[in-house]
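*Asks:* The data blocks that follow each hold one structure.
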Structure P
Amino acid sequence: MTEKRAARIARAAGTGAVAGLVGAGLMLVGEKAEQAITGRPNSYVPARALLTMLGRRPGDDVRSDGWNHLMHFGTGATVGAVRGIWAATGIRGAHATVWHTIIRLGVDQTVENATGVGAPPTTWPAGEQVVDVLHKAVYSAITGVVAERALPPTLRSRRGRTSH
């Protein structure tokens, strides 16, 4: 990869991280609206996962909005960087949103389960699974719209048009 291309990809990742922060913020607004309607309580698993990664041993009684938000927005920016690179390299649109949603879900579950503070989603009630997927889809859709508006596909490759 040329130095110029690497720099452009790094800039796209930065723009994607900002798009991810926007997506995470609007996902949070949607979650709060959904919780007001459904009565579903906050999950503090993200906060506990972050604290565990920082070497702490939080119990299930830890309920920190600050750590939750730090994890929420940190993950949003990190996974948003991927979407920025995708937008610049021509991976865009509805397919990209679906794939990005899966990545966001996978990152969350990997961190939560690797740290031992979460449980596999297959053990959750079906309604909890649906809510999680919907909120992450909103995040990915918003992140994608912001990234794709900010980043034209100027790094789209014309090579490798087949799988081999």
Structure Q
Amino acid sequence: MEWIDSEGGPLVLVPGTVLGAWTGCAGSDYDRACGIDDHIGLLDVGRTQALVLGDEPASTTCLPEQGLLLRWVAAETEEAVLAAVPRALRRAAWGPASTREVPDGPVYLFDAGWTGEESAAEGRLRLDLPTRRHRVRAALVEPDEETTVVLVRLEPLGS
């Protein structure tokens, strides 16, 4: 399982079609991403939007079979955080939904401080989303006394 980390700021999910337009700390995009004070937020990038995973600089992975981004806030081990996902899904109190439309092609998850080009060398996760339109919701969940996660659900809405 591949996890993406940040150096303290938010992570961002950027469509590959505008990857070169993400300026990170070299421009104003990192500051704009840091302005998101919720678990998720949308920022304009070129003719589309990037999804910002704000609030916590938590290690994040994708669980594509469940349509989730899993953010590891607190847990002893990777096995413990993964084992907590079913309980977290049952207990999740989802926040407000945003609708996000992405261009065709992959999207990339990486530290918002990097430019789109730098992210290739510094570490990013490629996601191939099944549709262009998604409802995006997030939930902070404590499925047990030792585990806290943020779930970001990407629900396909069709073409």
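Read the figures in this text as sums done on the coordinates, not as results from a lab. Note that the structure is a prediction, hence the values are computed from the model and not measured. Cβ atoms are built from the backbone, for glycine too; each structure is taken alone.
*Asks:* Taking relative contact order in percent (Cα under 8 Å, 6 or more apart) for each of P, Q, which is largest? Working shown, then result.
*Replies:* Numbers: P: 36; Q: 30.
Checked P, Q; max of relative contact order in percent (Cα under 8 Å, 6 or more apart) sits with P.
*Asks:* Oh, and also: Using Kirkwood radius over Cα pairs in Å, for residues 3-74 alone, single out the structure from P, Q with the greatest value. Mind dumping the intermediate values first?
*Replies:* Details: P: 14.2; Q: 12.6.
Largest one: structure P.
*Asks:* Which of the displayed structures (P, Q) returns the greatest value of FRET efficiency 1/(1 + (r/R0)^6) of positions 11 and 115 (r between Cβ atoms, R0 = 25 Å, to 0.05) on calculation? Intermediate values should be presented prior to the final figure.
*Replies:* Working: P: 0.20; Q: 0.95.
Ranking P, Q on FRET efficiency 1/(1 + (r/R0)^6) of positions 11 and 115 (r between Cβ atoms, R0 = 25 Å, to 0.05), first place is Q.
*Asks:* If FRET efficiency 1/(1 + (r/R0)^6) of positions 123 and 147 (r between Cβ atoms, R0 = 25 Å, to 0.05) comes out at 0.15 when worked out from the coordinates, which of P, Q was used? Numbers along the way, then the final one.
*Replies:* Working: P: 0.15; Q: 0.55.
Considering all the candidates, the number was obtained from P.
*Asks:* Name the one structure among P, Q that Rg and Dmax of the Cα atoms in Å, for residues 83-138 alone of 13.1, 38 was derived from. Walk me through the numbers on the way to the answer.
*Replies:* Details: P: 13.1, 38; Q: 14.6, 38.
Derived from P, not from the others.
*Asks:* Here's a follow-up. A value of 0.60 was derived for FRET efficiency 1/(1 + (r/R0)^6) of positions 51 and 91 (r between Cβ atoms, R0 = 25 Å, to 0.05); which structure in P, Q was it taken from?
*Replies:* The correct label is Q.
*Asks:* Tell me which structure, out of P, Q, gives 0.9 once distance in nm of label points 7 Å out along Cα→Cβ at positions 35 and 131 is calculated. Present the calculation step by step, with values, prior to reporting the outcome.
*Replies:* Working: P: 0.9; Q: 3.1.
Source structure: P.
*Asks:* Also, I was wondering about something else. Matching task: 31, 17, 15 is the computed value of semi-axes √(5λ) of the Cα gyration tensor in Å. Pick the structure from P, Q. Spell out each step's value before the answer.
*Replies:* Values: P: 31, 17, 15; Q: 24, 18, 14.
Here the read-out was taken from P.
*Asks:* On to the next question. helix-only ellipticity at 222 nm (-39500 (n - 2.57) for each DSSP H run of 4 or more, over all residues; to 500) computed as -4000: which structure among P, Q?
*Replies:* Working: P: -25000; Q: -4000.
Structure of origin is Q.
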